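These notes open a run of structures that come right after.
Here, each number is a calculation from the coordinates, and none is a lab measurement. This structure is a prediction, so every number in the text was calculated from the model and none was measured. Cβ atoms are built from the backbone, for glycine too; each structure is taken alone.
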Structure I
Amino acid sequence: MKETRLGDFEETLLLLVGILDKEAYAFKIAEEFESQTNRAVSIGAVHSTLNRLTEKGFLESEMGESTAERGGRRKRIYTITASGQTTLQEARDFKIALWNQFPAFAGSKLNFNV
């Protein structure tokens, strides 16, 4: 059986793939991660995590067109699968349910909707 849980870094990269859409290739994902989190990330960590998410069935990839800016090399473009979307939704719902139980937020105007 394939692993269906997401680690924090996996969840973040999966979300970034969705945000970047047709521009979701490893280097761009790493750039966006650094931009969104103000934290450095190695391209190796991004590649290995993208591979792991693909093995789990949460991502698919295909080779894009070659570009002059990359010296004619092609980019591997990632997309979220239906299973990946379901897993992200479950992770979101779980976290929102926990936040809603946190006494500092429970019953307040900050209550999140699922």
Structure II
Amino acid sequence: MPEPGLFILYVEDAPASARFYRALLGREPVESSPAFAMFALDSGARLGLWSRATVEPAAALTGGGGELCFAVPDVDATHADWVARGLPILHPPTVMEFGRTFTARDPDGHRLRVYAPA
């Protein structure tokens, strides 16, 4: 069975979201236009940012939620970095059953979870 290799977030302003993720990921997009940007990740997966107004077929804005999750060696250092960058923190660093974690939000309201596995 094929595995997903491209994850797309619908965004209000693709160039603005690309600037946010360029700074967060520390890399340039491999593709960029007024309505779409795409980042190649070290894992081989890709992250796309598609203007909500140009998605075809039009996407319903209701339904389930989700998170982009980032495994890091030091949750507290990443938390301090993201606070300094001005990211809204939804949940401060805490220990959960899977490890230490915190949750932030990107400019379009997508949840970003940072964790260090237990």
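Can you rank I, II by distance in nm of label points 7 Å out along Cα→Cβ at positions 29 and 45 and just name the one with the largest value?
Biggest value here belongs to II.
Suppose helix-only ellipticity at 222 nm (-39500 (n - 2.57) for each DSSP H run of 4 or more, over all residues; to 500) works out to -16500; of I, II, which structure was it derived from?
Computing helix-only ellipticity at 222 nm (-39500 (n - 2.57) for each DSSP H run of 4 or more, over all residues; to 500) on every structure in I, II gives -16500 only for I.
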ask   = With Cα extents along the principal axes in Å, for residues 21-76 alone derived from the coordinates and found to be 39, 27, 19, which of I, II does the value describe?
value = II
note = When FRET efficiency 1/(1 + (r/R0)^6) of positions 69 and 101 (r between Cβ atoms, R0 = 35 Å, to 0.05) is calculated for structures I, II, the one with the largest value is II
query = Suppose you compute Cα extents along the principal axes in Å, for residues 53-92 alone for every structure in I, II: which one lands on 40, 19, 16?
reply = II
